[in-house]
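What follows is calculated from the coordinates using simple rules that are stated; it is not laboratory data. Given the structure is predicted, the values throughout are model-derived calculations rather than measurements. Cβ atoms are built from the backbone, for glycine too; each structure is taken alone.
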Structure P
Amino acid sequence: MELGVETGITQERRAALHQRLDGLLSEVESAAIGVRRHLHRHPELGWHEHRTQRFLSDWLEAAGLEPHPVAKTGLVVDVGAGDAPVIYRADIDALPIQDMKQRGGAAVVSEVQGVCHACGHDLHTAVAAGLARALHRLGPDLPGRVRFVFQPAEEVFPCGAAAVLSEGVAKGARAALALHADPMRDTGHVGVRVGPLTATSDKISVEVIGESGHGARPHLAHDAILGAAGVVQALYAMISRVVDPVEPAVLSLGTIHGGDADNVIAGRVRLTGTLRTLYNDTRERLHREVRRTAEAAALVHGCSADVSFALGSPPTHNDPRLHKVLKLAADDVLGPSGVVEVTVPSTGAEDFGEFSAALPTYMLRVGVRTPGHPTRHLHTPTFDVDERAIGVAMRVMGRAILATFDAISEPEHR
């Protein structure tokens, strides 16, 4: 498939459509930047995006669109007409992080104590809002229906993606597209990858159960702290011997709580952590191995282990057909030097994986680092973006949306 070759549409007409869309996107770019700045000043945590929802609804209605609430604090709005829409998803929630950027040193800073957009969701939303307004102005030249999903609660559990899908937003859709801010790349560059892009992140809880006793007589007790120490060592060793060394899989234990007094042998210790994998078969196998290993390691010290999991979102998977679409769209906008293959997937989690489990999907990595400036990493108090990335992303994703109507012609629900 070549970008610009669609059923019943000549290359000349497609080029003219791209030119017209680029003009419309240029007209809405400053307004889209305004959306980002408003959201950045007024961030809200997952499942509490009430003001965000009202602001976006008013903004979209002012453009002649008809948004509707979804999943409590999200929005969905259709642009264009036709069956089997293309979904464009943007997450809208912020993080419980204090914004440490200096006023005057950044275009905008959070005005909410202890909350800020440190993962780029304000940029994601601004891109989607700008695209919705521009595509709406294409009128009958838009070759199909685009469903914009402004999704709440990406950063929390339970996640917003599962909630919006449970309300049927993907019913009859042919594909879903999204992007993520990438502070490791300069503005004007994007990262593309086919196959797995992000991992699962399942929460692990291990309760090590022994028998408490006097600290002077350990032989009359079963020390849960000793048992927990054995469990920690055994779990970390297990990962390196069960999973193929070239396949990413990460087990991290983040908390350990147990004991009531310094002269009492603990009878219970609780461990919690996360397990991250890229493939569902590896995920299932490691669930079994974590349980088996923890139980066996605890038993060595006369204890038992109760293991439970809280399942996170599935891996985000980039469809090979959509990979061609996004790569060609990015090359058309940025040139070959602006398009970089992402060779290694991330072990970070992203609830867009819920969409990947339901239909063909693609998530693009969009560079947001100001050229020549230091990297400001995601989920840190000084994270920031180069707002010029909004215009870049709108042009790339606008072309990709148009081409997706031809690349995937019918719904393929899983």
Structure Q
Amino acid sequence: TISPRELYQWLDDVEDLEQYSPGGYHPVHIDDVLNGRYCIVHKLGFGSYSTVWLARDQQQNRFVAMKFTIASASAESPETRILHHINASGHQHPGRKFIATLLDDFELEGPNGRHRCLVMEVVGPSVGKVRYETPGNTLPMSIARKVALQSAQGLAFLHSSGVVHGDFHPNNILLEIPDFHSWPVEKIYEHLGKPRKQTVKRTDGNPVTPSAPTYVVKPLHPLLLARRLLDSDYCSIKITDFGESFLATDTDKRFLNTPIAFAAPETIFRDSISPKVDIWALACLIYEVLGNHALLESFFKDPDEIITEMVRTFGKLPDRWWKQWEERDTFFEEDGTFKTDSGYMSGKPRTMDLKERLGDIRRDDEKGQEELRGDLEALELVLEKMLRYEPEQRISVEEVVSLLPF
């Protein structure tokens, strides 16, 4: 007998076809019209809990991103609650325009159950991905400065609305594509390629049931738009992905899945967390978008390596974290100085303070490097106030916006 894991023939670069079953994905096809208004145009991506599609909203005459959640996870998620909270907040705030907005939210009955469908503003590729497509992995200086400032302004709106993002890093900052909504569908296909369809086939040779689509679509490659973005001076960001977000009033929160290079020390040590985790992450983001590498680097995404880099730069951790860090005596004496025999960074300076790290920001273009040199003093001033160990000693995001030199 065939096990349930082998119902469909395997296909690369698409979602797990076995999840087209009760409780799983909703089958979607190009040109499907949902809720009487959203016409599916292309596929943007997929995850283990959802597929995401580019659609044309025929009522508003614009493109949208549609996220279809698997039926077993379609009860209102914390992310949906946060998005509705954001929608009801601070319409006059200047940073609001830098948040990817929830446009619609409905439930859909399909062959695999009831699915929640979120309709979001559609945006281009992430700052993180675009940076890796550029010469020397650096954004043009004019765009890098705008990304840094707009990220701070968008975060100021979130904090003024009582929302902590919790997962603030370059892959969750997306770049808008100028004039995208005025494009006809043919132009989308011209720039992004037509949907690449692969027929779904069962391993037992029987016809595919309505639980599965007749074909699956490989996600488009948004980096095809990166060049278009970088060739213009236009830059407008959208902060996205509120899966780790929580309300500032939720004081019991202790755990976040923030990437380790952007995680504040209280996140790493599972201490109580507050809006100040976003301030630490924003400082790391500003550093990274201006140059070509992370502020605190770890090749293997190893927490001990990141903590070591923190101590190298900012000195000994507060006692409650220092005593909790089991690896501390591998590298450090009890007073926070490096052990001479630790073998760590041998032959290099033992410490590297913030000023030195800022001097280490590298750009691929001499003009950009020169412009950056003019900003370093002001950047050191603001980043030092953002990267303090004790959360309550870090400045607010409004202060960050007022102190940034761009």
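Laid out as a table, the results:
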item	result
Per Rg/Rh (Cα atoms, Kirkwood Rh), for residues 217-368 alone, the highest-valued of structures P, Q	P
Computed 42, 29, 21 for Cα extents along the principal axes in Å, for residues 33-112 alone - originating structure among P, Q	Q
Origin of the value 17, where relative contact order in percent (Cα under 8 Å, 6 or more apart) was derived from one of P, Q	Q
Value 0.10, calculated as FRET efficiency 1/(1 + (r/R0)^6) of positions 49 and 353 (r between Cβ atoms, R0 = 30 Å, to 0.05), assigned to which of P, Q	Q
Winner on distance in nm of label points 7 Å out along Cα→Cβ at positions 153 and 169 once structures P, Q are ranked, highest first	Q
Origin of the derived value -8500 (helix-only ellipticity at 222 nm (-39500 (n - 2.57) for each DSSP H run of 4 or more, over all residues; to 500); candidates P, Q)	Q
